[in-house]
Structure P
Amino acid sequence: MKVLVDTSVWSQALRRRSPRHDGVVEVLRQLVEEGRAAILGPIRQELLSGIQHQAHYERLREALRAFPDEVIEREDYERAAAHFNTCRRKGVQASNTDFLICAVAERLGAPILTMDSDFNLLRRHLPVRLAAP
C-alpha cells in the first residue's frame, strides 16, 4: 500500500539535517526502498518554492523527479472542498493543500506520513489515517 508523504517529511529528508527527526526520515527511506512513497503535485510545488539558490533548486527538482505525482481527480478537489466545509463548521482550519492531501489519501486508502500537527486535528473530523513514524 502506498503512503502519501506530506511536505514536512520530504522537507526534513531532502532539505534539512536534524537528528531529532531521524525516525521519520528512516520511515521515508524504507517507503522509498519499497516503492511505496507517494507525492502529489502541490506537495512538489511546496518543496520547490522559496529556494533561493538555483543550483539547490535544480538538485532538489532532480531528486523529486524520481517520484511520479499521484493523479488528482476532479472528485478529489470536490471532496477537499467538502472536507474544508466540514472542518470550518467545527471551527477547524487548515490549508487547501492539506485538505487536498486528505481527499486523495482517502480515495487511495493510503495513510499520510507527516510531521505537521494539523493533520492530528483534521483526522478527528475526517476519514483519514496517519502513518506512524
Structure Q
Amino acid sequence: MAILDTDLIISYFRKVRDAISMINKLKENKTVLKTTVITVGELYKGAYLSTKVEENKQKIKEFLRNVKILNLKTRDITEYARISVTLSKKGEMIGYFDELIGSMTLARNETLITRNVRHYEKIPNLSFINWEKIV
C-alpha cells in the first residue's frame, strides 16, 4: 500500500511524464491509491491560488474519485507530536504539513510516494519512495 504525496499529484496534473508513469504503474498493479486529508487541503489551496480556480477544483475532484482519503486519527496526531518535537530539538523542522503527512504514513505503516526526499528522510523509520527515481 502507498500514500501519494502532494508533489506527485500536482506533477500528475501538470502532465509531468514521470508522475503520469508512476500513477499508471500503481493503477496497473491494482494498488489502492491513497492520500491524506492534508494533501487534499494543499491541492485545494493551490486551486484557490490559481487563475483557473474552478477548472483546477474540478481536476482535483475527478482525481480524488479514485483515491482513498485518509483522515486524521488520534494515533496520527500522537505520532505527529513526537516527530515534530524530535525534529524541532534537532533544528530540522520540515513544515507542519509534511510532518503531518509523514506521521500519517508512519502511523499506518505505509509507504509515501514523493520526490521530497530532503524533508521526509529526516523522519526516522518513515518508508518512502522517490517517484522520480523509480519510473
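Read-outs: derived from the displayed coordinates by stated rules, not from any lab. Keep in mind the model is a prediction, meaning the values are calculated, not measured. Cβ atoms are built from the backbone, for glycine too; each structure is taken alone.
Comparing mean projected area of the Cα convex hull in nm², for residues 53-124 alone across structures P, Q, which is largest? If we compare mean projected area of the Cα convex hull in nm², for residues 53-124 alone over P, Q, the biggest value is for P.
One of P, Q was used to compute distance in nm of label points 7 Å out along Cα→Cβ at positions 37 and 117, and the answer was 3.2. Which one was it?
Working: P: 2.6; Q: 3.2.
Going label by label, the one that fits is Q.
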